[in-house]
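Chemist: For reference, the structures are reproduced in the following blocks.
Values quoted throughout were computed directly from the atomic coordinates according to the rules given, and no laboratory measurement underlies them. Here the structure is a predicted model, which is why all the values come from computation and not from measurement. Cβ atoms are built from the backbone, for glycine too; each structure is taken alone.
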Structure I
Amino acid sequence: MTVPRCATPAALQRLRPPAPGPPAAVVARTDVPASTWTGLHLDGVLVPLWRDVSRLVTVDEGPAVRAQAFAALVPGRGVVGQLAAAWVHTGGPPPHRVTVLVRSGARRPDPHPDRLTAEADLAEGDVQSWGGVAVTTVLRTALDVARWVPADRALPALRALVPAGLRPDEALGRLATHTGGRGVRTARRTLAQV
């Protein structure tokens, strides 16, 4: 004889553990014991992504996965920007540190050796989400890289952003609204070379 299942009362539903979600695409070294970390790499289960973060070999490396590599260093009020954002959009060699932008006047995150922090005036259209991590858009990333990164490092990053959707003429037009701003003249020269 089978006993019919009764519905769980609504008051008890909140006590149930949440259903497991999909497996994580990235794994941090601190998530597993050291021997397991090494073994997963030797067995070809994990592929290095950025610093002590790796991705599962079965997961394609795209912007969402690269953004998740920075998740632990980006607070809710922060946005990945500059060369780190360029890497999220395009891949290639990863940055040495993640640049986290916070809105002007907001509290900056605590210092961390893998993170640089800067204030920025960010409009709603300047930010998008990749893998649950806020990242500057391709256009905003290009503007910031052209303004704040030396030209020898900025040019390769800007050229890599073109296939990701950067239109240099649009970026130059947007710079026209920043007349007199710091780094704008340098940004114009750099973007003209893209």
Structure II
Amino acid sequence: MMIGYARVSTQGQDLDQQRAALGAVGCVRLFEEKVSGAKRDRSELVKLLDHLRPGDVVTVTRLDRLARSTRDLLDIAEQIKEAEAGLRSLAEPWADTTTPAGRMVLTVFAGIADFERSLIAERTSAGRIAAKARGVRFGPSPALSADQVAHARQLIAQDKPVAEVARLLKVHRATLYRALADATAATV
């Protein structure tokens, strides 16, 4: 069975052209929605994927109606494949997983997406290393400044209870203990 999926991004757009194109190629069931493709929780797409049976063919007018990125497309194509169904795009005839050539093209896309993820991970790692070398500190800002930690150390040395010092500095006791330990480790 040919099942159509039509999507527009905004309420101001309409689905008429996609509906007509999908009907013209024989889609007997249409899943339609007006939602941004960037949203991961598209209810009609989820219903479509749940509805799939072996031998069904999901048909879209263009791949960008189905997915926002190559990675997203590959994830959706994998779900379609797991349901033993096919994927066909009217505007991109090479993206037809019901043919050996279409499956090969999608496999090449998967390899390219994997390569792209590897490059991004390498660049991100190199960037973090370079930033750390320049003294950039990652993570949240410290809850206590160096002066506050020094003041807390003085108060504790004067036998003030840690809980009282923490209340004075408006932090939890654990935060104060951590800041004291970090300050000690930094001086060693």
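Chemist: Upon calculation of semi-axes √(5λ) of the Cα gyration tensor in Å, for residues 36-147 alone from the atomic coordinates, which of the structures I, II produces 26, 15, 11?
Modeler: Numbers: I: 26, 15, 11; II: 40, 18, 11.
The value was obtained from structure I.
Chemist: To which of I, II does the computed value -17500 (helix-only ellipticity at 222 nm (-39500 (n - 2.57) for each DSSP H run of 4 or more, over all residues; to 500)) belong? It would help to have the intermediate numbers written out before the result.
Modeler: Working: I: -9500; II: -17500.
Of the structures listed, the value fits II.
Chemist: Work out which structure the value 2.5 belongs to, where distance in nm of label points 7 Å out along Cα→Cβ at positions 156 and 172 was derived from one of I, II. Provide the component values of the computation, followed by the final result.
Modeler: Working: I: 2.5; II: 1.7.
Only structure I yields this read-out.
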